[in-house]
Structure I
Amino acid sequence: MATRGKSINLFLMDGEATGRIKCTLANWTGVAYKIPRTALDLCKERDDLKQSGIYFLFGTSDQTGNNIVYVGQAGARKNGEGLLYRLQEHKRNPDKDYWTEAIVFTTSNNSFGPTEISYLENRFCGLAFAAKRYDVKNGNDPTHGNITEEKESELEEFVDYARIVMGTLGHKVFEPLVATSPMHVDKERPVVEEPLLYFENSNAKATGRRTSEGFVVFKGSTISQKIAKSCPEIAIKARTKYSEKIDANSMLTEDVLLTSPSSAAAFVGGSSSNGNELWKTTEGVPLKSLEKASE
């Protein structure tokens, strides 16, 4: 099936990229808003933010520096208090002082009821946990709810569009570091998958792959316990950042993302390294040769 383009409309409500953003997508009844915490009071007159919907609170941990997300739902009440009222409650809550912006999803026709938002909260929370990009602050798994197969199909379509919008608004909270699902085949615009690459020396043995964001070192890779004086600062910081993903045997328990092949090689080998030379295919072809062959 051919991959089709998507037309997304971003409206800068305050006339600047750092302000509030309204997002709609062609042939989708959903509406998304990206709202800085400091701009909540500017949204008081927006009727669609008084509806039911799903919201995400994004921030950064003071302790670990990791990205944080909290997923919640807001039901419209008789007094018209819905999404915005719930966000204002979180703003007043000292236990949720970590978040700096919210992204909310509702619909243009106010079609979400309690069952729909429960299902969506459950699905979005599950996707965020599975992607492992953000620390998910939800203490308990949201209730799935009982829905018909027809309604489930309708809501899954909403989820598909919401994933596109969320990434467009700057948060890849639903997307795994490396896609595991089969790619769509488009004869007119074929997508060439990056090859698996390997790094091995006396102290380390790793597998990885380039992505559009950098270089992913895969779960199960063994990294060097030694860190040389020549090891770049970025690799040392990555060791600290991903320390919880490195077990007692120096093996990665989850995939990790580095900025480049060289930073990934330094992270694995513990010293300054040229990733274009050290990451190789199973046939021993270095990455730099693959780059030249593609020119």
Structure II
Amino acid sequence: MINATWLETFVTLCDTGHFTRAASVLNMTQPGVSQHLRKLEAQLGQALLSRDGKSFTLTPLGETLLAIGQRRRAEERDLRQSLRFDDPDKGEVSVSCSGSIALLLYPRFLKLMDDAPGLSLMLNAAPEARILEDVLDGAVDLGIVSHPPTNPRLEGHRAGQDELCLLLPVGHPAPQSLADLDQLGFIAHPDGYAHADELLGANFPKDYRGSETLARRSFVNQIGQIPEPVVRGLGYTILPRSGVDGFRDSGRLSIAALPNPVRHDLWLIQRRNRIAAARTERVRGEIMAVLEVL
């Protein structure tokens, strides 16, 4: 490989057009400049300059080498500039979370991209096991889960809480017993059974016998569609607060006041000791702002 120090001496010599001036720019002696040139010519096996007294002209190889040296100098300059300036408005950031939180976050992400055209945001809705796997593998920058990470390669910060909500049609009275809910019928969804075990089990302990015993009216696995049957008066369902707030017609839903609320912690996780780019830190701030007010 071409010696980088000798190459820089050669490019500086070509820039100044004089050995003495090149030595001054490089804080060297003139013999030192001449020595670098001789070593570079010896390494390449050909002359780089044709001397005429105190002036010189470049040989064909010298012209080729000068172009290479100038490109290297420009590449180093660009690298140093990029190290000094990490633009929070440019680049890609990927986030993985539950479907309900994705509904809540994506409008904020759209606003971010409106404000920063060079920013690309990738939002993936996934189960928690997949979120942990993707963050560990480096497939996503940030993940949101309901418990602190136990893997030593991950680190997390508590970002807020997400409350489970019993959703009823507007105007429907709060249930006094599980039988009141059975008359409506359960709008089931993939996470709904676990939610029911937690929330209904905590509030109707004498009557609740497990989600498999619920009177089911419908099932849907699209998070944005789950509240629709409730709005139409066709049943009740259970969703995290994030899924309710992210629903476009949340004002047409009623959240039942229950004596024993159930809340899940939310943890924002990433690879441990990973130095985050400025754009990732910007997105992290947006996520924290959303989750803190749930």
Structure III
Amino acid sequence: MSKSRLNFKANTLPAIVMVGPVVVIMVLLIAVPLIYVGIMSSCSIDEFYNVTYNFTLENYIRLANQDYLKIYSQSICIAFITTLICILIGYPFSYFIARTKSKKKKILYMLVIIPFWTNSLIRIYGWRTFLGTNGWLNIILQLLNITDEPIDFLYKTGATVLGMVYCLIPFMILPLYTSIEKLDVTLLEASSDLGAGSMKTFVNVILPLTSGGIFSGSLMVFIPCLGYFFVSDILGGGNSDVIGNLIERQFQGGNNWPLGAALSIVLIVVTLALVKVYQKLGGDMDALGV
């Protein structure tokens, strides 16, 4: 056996052993399901709602239904409001964490991570109990004589947005924190030495340098918000549906898997398009976990 062949085996075999299992897992858990969903989206159903492999584009044509268009716009509106609120809350909090130099920094950072230790579904049910007519919020309001009777906070768009913000705000804070922590302090000092006030420094120096964190955080909030159907179901009561609710209903109550698959494909395409826009604008793909 030649020396070059021995070197090839010595260099290639460890790489195959290390990368091979990962490739197999990626193919089985990501590529195969996506291919299956793509095929399913072009199938049909018979009068008994059984999937038949008569390939058609009818499912994609049905997506232009007026009722669906209303839910698309409502879903985008909820996602936009949620993202905006997450920016307004997350940016000051992230800035405060990044500029804290004491031991409190770790504690504040842990406060962002701790919610991930509990299933989001359980936490949303906790909000449902808290906001209910017999919940703690109404009890406190009545004890303080702010209200005379319980207020129905649930099953409104506001409750859905609240749940979305609660679930997704860590995804805004983490990239913002990373972006703000990388700020060169000397630039802030130079801005101050040149006579710029706090507001001018923020608008002309801090905001442009942390815009990448804002955009990556916005994507990480906006995209999942379109699919978090359980938040809308539990807190919105079906009155503030997102695209995820349409998909869930087609696979469950509607028993129309091809149409649900077509909706899923559209959502995936929207996600890839937004990530591509982010990449074209010079965003850091590592911040998105891509």
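Nothing in this text is a laboratory measurement; each read-out follows from the coordinates by a stated rule. All of these numbers come straight from a predicted model, not from anything done at the bench. Cβ atoms are built from the backbone, for glycine too; each structure is taken alone.
Thinking of I, II, III, which structure, once mean count of other Cβ atoms within 10 Å over residues 26-33 is computed, gives back 17.9? Computing mean count of other Cβ atoms within 10 Å over residues 26-33 on every structure in I, II, III gives 17.9 only for I.
From I, II, III, which structure was relative contact order in percent (Cα under 8 Å, 6 or more apart) = 22 calculated on? The correct label is II. Across the set I, II, III, distance in nm of label points 7 Å out along Cα→Cβ at positions 18 and 266 reaches its highest value in structure II. Work out the source of -8000 here, i.e. which of I, II, III gives that when helix-only ellipticity at 222 nm (-39500 (n - 2.57) for each DSSP H run of 4 or more, over all residues; to 500) is computed. Corresponding structure: I.
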